[in-house]
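Chemist: The following blocks contain the structures, represented as structure tokens.
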Structure I
Amino acid sequence: MRIGIVGTSWPYRGGLAAFNERLARQFAAEGHEVKIFTFTLQYPDFLFPGKTQYSDSPEPTDLCITRTVNSINPFSWFKTAKAIKQAGIDLLVIKFWIPLMAPCLGTIARLARRNGITVVSVLDNVIPHEPHFWDKWLIRYFIRSIDHFVAMSDSVKEDCLRFLPASRHNCVTLSPHPLYDNFGEPVTQSQARKELNLPTDKTILLFFGFIRDYKGLDLLMKAYAQAIKKHPELLLVVAGEFYNNGQQYSDLERELQLNGKICWRTEFIPDDRVRYYFSAADLIVQPYKTATQSGVTQIAYHFEKPMLVTNVGGLAEIVPDGKVGYVCDVKADDIADAISRFASMDKNKRDTQFRQNIQKEKQKYAWSRMSAAIVKS
């Protein structure tokens, strides 16, 4: 089968690009011919909250990537649809994550369907984390452009069904977010900490990824301030670029008297450095205020690290409480309690117990399951 993927890819960086490129490799490994149609312009610079949208990595030599989509130029949407038709694409896959992209991606999907191409959307989110009054109209436009959907959590599936008539509810398939296994193999904890210049005698809590309000770093800092009083061996490492005003966290750090007790690595973490942060950590902490699913949990599964997540969206679905980590309420006190319980456990027993459970649980998240869900849609 000839499969096209429309969405973020090299030369852009981040989780969306990582997902699409890993999915393309999975399809190729299964014998399909795969082409990625990515952006010439993804976001106008004034809409992008980070420092840069672009990757420093060289162009992948094993992927066929064409830059043709300008998210705000309708002429490019027609050009992309024409390129998809000329490539003889049988199945088109579109990753959807924010309503802002609905006009662009929805129009490409509609044009592809007119040419007899089946279009499947993999849904990161339907309802955005940071909503606007125009979202419903845009979401509705996109949803009506698609033949089939693959939702990566129950909460996203339910959100999608709200925009579909009952007669189309069977067009939505549930398939969990696969493992991010493209960041290399783990290294020993001591080797990782040496590489990152982190202390070897600390229990490291890792907050990883872009820093946005909904991800709850403020809650984690309040919880950490409580937990560190009982467990001074704790160290919070924040690794990721600010996507909002970082001053609020500096102010909170002073207010909580945490100066010098948090290790800030507030820059974009390149793909080849990700494995060191996860290998160095003892516990991956995701204190999100809202969520659907998260790629961070799937990186943690790959590196076989226990997780602490809040009971929002689909996070609790993929982190069984007490087996591969902890599920907490969206409260600093509850997060602090879970951190303290983790820190109180014998390290060797704790690591062995969680790792064994993670090794069993991670088998659910193979890329072959995602590819099968898409192809069978």
Structure II
Amino acid sequence: MSSSSTSAAGSETIGARPIPELHGVRDVWPRGDRLEAIRSAGSDYRRRFKSQGRVSGVRAVNIAAAPYPVQYAFHGAVLAPHAPMLSIVNRMVVVQYEDWEGTPRTLVWEPTVPAGSEEAPFYNQLEQLLRKIPGGDWFTHNVFSKVYNLPQDILALCGLRPEDVDYVSFDHLHVQDVRMILGSERPIPGEAAPRSSLFPNAKLIAHRKEVATLESTHPMQWAWYVDGGLDGVPEDRLVLTDGDVELGPGISLIWTPGHTDGNHSLLLNTQDGVWVTSENGVSADNWQPHLSRIPGVRRWADFFRREVVLNANTLEDSLDQYDSMVLEKTLADPSPRDGRWQQVLPSSELARFKRQWPVMPTFFHGQLDYGLIASRGAARAGAARNGKGSNGRSA
């Protein structure tokens, strides 16, 4: 793929709307004023976002657990030298909503294919290193790693077919081989034939800067992106955003730069209020370290007077990532299970495996299940019966 970051369709082609409350806040200077401007703009937008309605249904289901260094997960804050690795669980989120024209849509968030993620340089080199250690390869694949479901399995669990999916998206494209998801016009090296799409009708929604990064990767970004992960993906399968956009009532993509330049977070309004899903952290502890029981995290945050702790495998811009996490926390509602915690769901959440003790999440969100998920035909028949649909109904 060449120059797709400039030639692919923009988000206006799918009826997405910009978010005026957030326009220009990331340009405020100096940086301390910017953080407060972002916090204030987030509060303003949250009120309007909630008033517009809810999504029809949400399912968040586990795909796979993968090993991850503790020093990355909490920016070096954890005091547990005997536990250098932990497991994070990636989830796929299926969301059904109505767009601004009242048309039922299905978006799949984070449909990770584990075989593709293994080709990212960090994991590929980690595996090669562990193979040189007696038992290391077995330990990684049988203790830290586990495959729960593949994306197509999760669709079937939701009663959907691959043809029902309109859009796919990721918070960013670390460890993603998009060719294995959207298909390619030429074979992946080492394979005999081009890949077919897991979702034949779907387009990828991505930030323009994220796609451009894959076209020209900096050495500081290299370890986490699959080489050629977009090569051969048809350009007409891409929809590129340039900032914050609303896809419909109750669903938005918020630009949250820092972890990567093109990072964005999924914002959903449900019957339990607003959820944000993001990989800026790996646990609720990252967003609210003052409540954390993980050794070292609260003390580290107090020492540096920080209200969030970054997921820090890449520090493309740590100040931007900090601001983005504050925005996410501002947009989210408190959890009805424990009102001290905000509903920020890590797209790859720290597992609750006892062998990781004491690096255990203080508060665990887990899988989500709201409202109704229906096949394309059933959803559109229902929308036709109800005129333009049921924006604002209980999810």
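No value in this document is a laboratory result; all are computed from the given coordinates. Because the structure is a prediction, the values reported are computed rather than measured. Cβ atoms are built from the backbone, for glycine too; each structure is taken alone.
Chemist: For relative contact order in percent (Cα under 8 Å, 6 or more apart), which of the structures I, II scores highest?
Modeler: Largest calculated value belongs to II.
Chemist: Here Cα Rg over 2.2 N^0.38 Å was calculated and came to 1.00; which of the structures I, II was it taken from?
Modeler: Traced to structure I.
Chemist: Still on this structure, please answer the following. Work out the source of 19.9 here, i.e. which of I, II gives that when mean count of other Cβ atoms within 10 Å over residues 66-73 is computed.
Modeler: Numbers: I: 17.1; II: 19.9.
It was calculated from structure II.
Chemist: For the read-out Rg and Dmax of the Cα atoms in Å, for residues 202-345 alone, a value of 13.7, 36 was computed from one structure; give its label from I, II.
Modeler: I
Chemist: Still on this structure, I have one more. The value -11500 for helix-only ellipticity at 222 nm (-39500 (n - 2.57) for each DSSP H run of 4 or more, over all residues; to 500) was derived from one model only; which of I, II is it?
Modeler: Computed on structure I.
Chemist: Kindly point out which one of I, II the value 1.4 was derived from, the read-out being distance in nm of label points 7 Å out along Cα→Cβ at positions 10 and 42. Don't skip to the answer; put the middle values down first.
Modeler: Numbers: I: 1.4; II: 2.7.
Computing distance in nm of label points 7 Å out along Cα→Cβ at positions 10 and 42 on every structure in I, II gives 1.4 only for I.
Chemist: Here's another thing I want to ask about it. Tell me which of I, II gives 5.4 when you compute distance in nm of label points 7 Å out along Cα→Cβ at positions 82 and 354.
Modeler: Of the structures listed, the value fits I.
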